[in-house]
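The next part holds the structures, each set out as structure tokens.
Please treat every number below as a calculation from the coordinates, not as lab data. Note that the structure is a prediction, hence the values are computed from the model and not measured. Cβ atoms are built from the backbone, for glycine too; each structure is taken alone.
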Structure 1
Amino acid sequence: MTEATLNHWLLVGMLLLAVAVFVALFFVAAPYGRHARRGWGPAINNRLGWVAMESAASLVFLACFLVGPSNGSVASLAFVSMWELHYLHRAFMYPFSIRSDASRMTLLVVGLGFLFNSMNAYLNGRYLFGLSGGYPADWIARPQFVLGGTLFAVGYIVNRHADWTLRALRRPGESGYEIPSGGLYKWISCPNYFGEILIWVGWATATWSLPGAVFATWTAANLVPRARSHQRWYRERFPEYPLKRKTLVPLLW
């Protein structure tokens, strides 16, 4: 079996697993963050958990770029810059912006996150910098890249602003929750997730690749049901929570 064939079947398997995860998460919220609870095994510091999970995505993808035969093109440089812009922040900056020192993350979540990020980074990285055969020099001027890059940039800004808004609700050392407001929080409960989905839909469009499309699908499969759990959590915890605020997509849902 060639690496290209293995890559293809791994993508098929991940796509089928994404469907199963999507269904399961409507019934059981992943046990981290505000949905953390007992009964899911030993836990570690939240910051350490985030670094362990997200650094895999950054490092594996960078390794694929460095050893790939198609790593010198303008498109390849654009792709690695986009990916690392997100994951260097997510792995090495975001965890240390978390206000609460007492938050914990189960080893189960950390392990599954590490496994997914490693596999996903390999599938995307090996395709872009090796198995694709390389992207033409004019790729960054084509409509797919321009549209995808725009969606990626908009999603990135939305995601960062939403994270900053949540962080600003707490003073250092605090661990409680409040109702966020401002920006897209005026219309939806989870603009951070909305931005994350936009990022990877933009990535799938900019790369115009099956690995990118599978990643975007996985992102939605994970975050759509989690956004629903967040919306329900807010309304149960805060009787004054705005009734007109949608869950994930402004004006729609």
Structure 2
Amino acid sequence: MPRIMTVQNMLAANEMIAGEIQRTLSTLQLRTLNLMGSPGAGKTTLLERSIERLRRKLTLGVIAGDSATSVDAARIEAAGAKAVQINTQGSSHLEAYMILEALEKLDLAHIDVLVIENVGNLICPAAWNLGEDQRVVVMNIADGDETPAKYPELFATAQGVVLNKLDLLPHVDYDLEKVRRLISGIDARLRMFEVSCLTGAGLDGWCEWLVRFARGEMEATSLPAARPFAQEDTGIPWAF
């Protein structure tokens, strides 16, 4: 019970900071996206391709979260966008206070869309509000077609799904229709983008959505209240 209470207190404090972030970014009319997904899903590559394609339409800023290294931020900057790296030192998710500190390192007045690239994890990030307007889950063919069924809470807190690495489809046993049904069953309103960052297939539709998102044509949403995860949810000891 004390452990659960501690997590609840942490989540409550996180909500307060997230509210502060959202108010600040709303004042600047800066739209913010929380990009979540498994390690290797292709979140950074998706951002690289998006930056390249939207260079004359949108200015993206990125806060890249990872357990260690600054590899992701370096890749984002090489693609042409300003990036700030957050190293969580082993923690499995980003928290609002980390985002608040990172915002001080970005020139927010010259950014159209702020993307928070969360730590590669399909469980913990769902519980932590970062002050974002919307959430998008990036999954890929290599994750397997049971991913939405195994991690429903992550998808239930999102407004969009990017299915990446479609170029692998002919080479693996993957039921695309099953995945579509699973995602629709979680929330029929979830927008799904089927893309290949390798071949470029489907990226135009994703980039068009980002432009509309930046213009405020996609309504911001109130994220569901987070609940503390029990240890049974993860199968591993607590790591906050």
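Determine which structure produced the value -11000 for helix-only ellipticity at 222 nm (-39500 (n - 2.57) for each DSSP H run of 4 or more, over all residues; to 500), calculated from the coordinates; the candidates are 1, 2. Mind dumping the intermediate values first?
On the way: 1: -21500; 2: -11000.
Source structure: 2.
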- Message: Suppose FRET efficiency 1/(1 + (r/R0)^6) of positions 78 and 110 (r between Cβ atoms, R0 = 30 Å, to 0.05) works out to 0.45; of 1, 2, which structure was it derived from?
- Response: 1
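Ranked on Kirkwood radius over Cα pairs in Å, which label among 1, 2 comes first with the largest value? Please report the intermediate quantities before stating the final value.
Numbers: 1: 19.1; 2: 18.1.
Structure 1 gives the largest value of Kirkwood radius over Cα pairs in Å among 1, 2.
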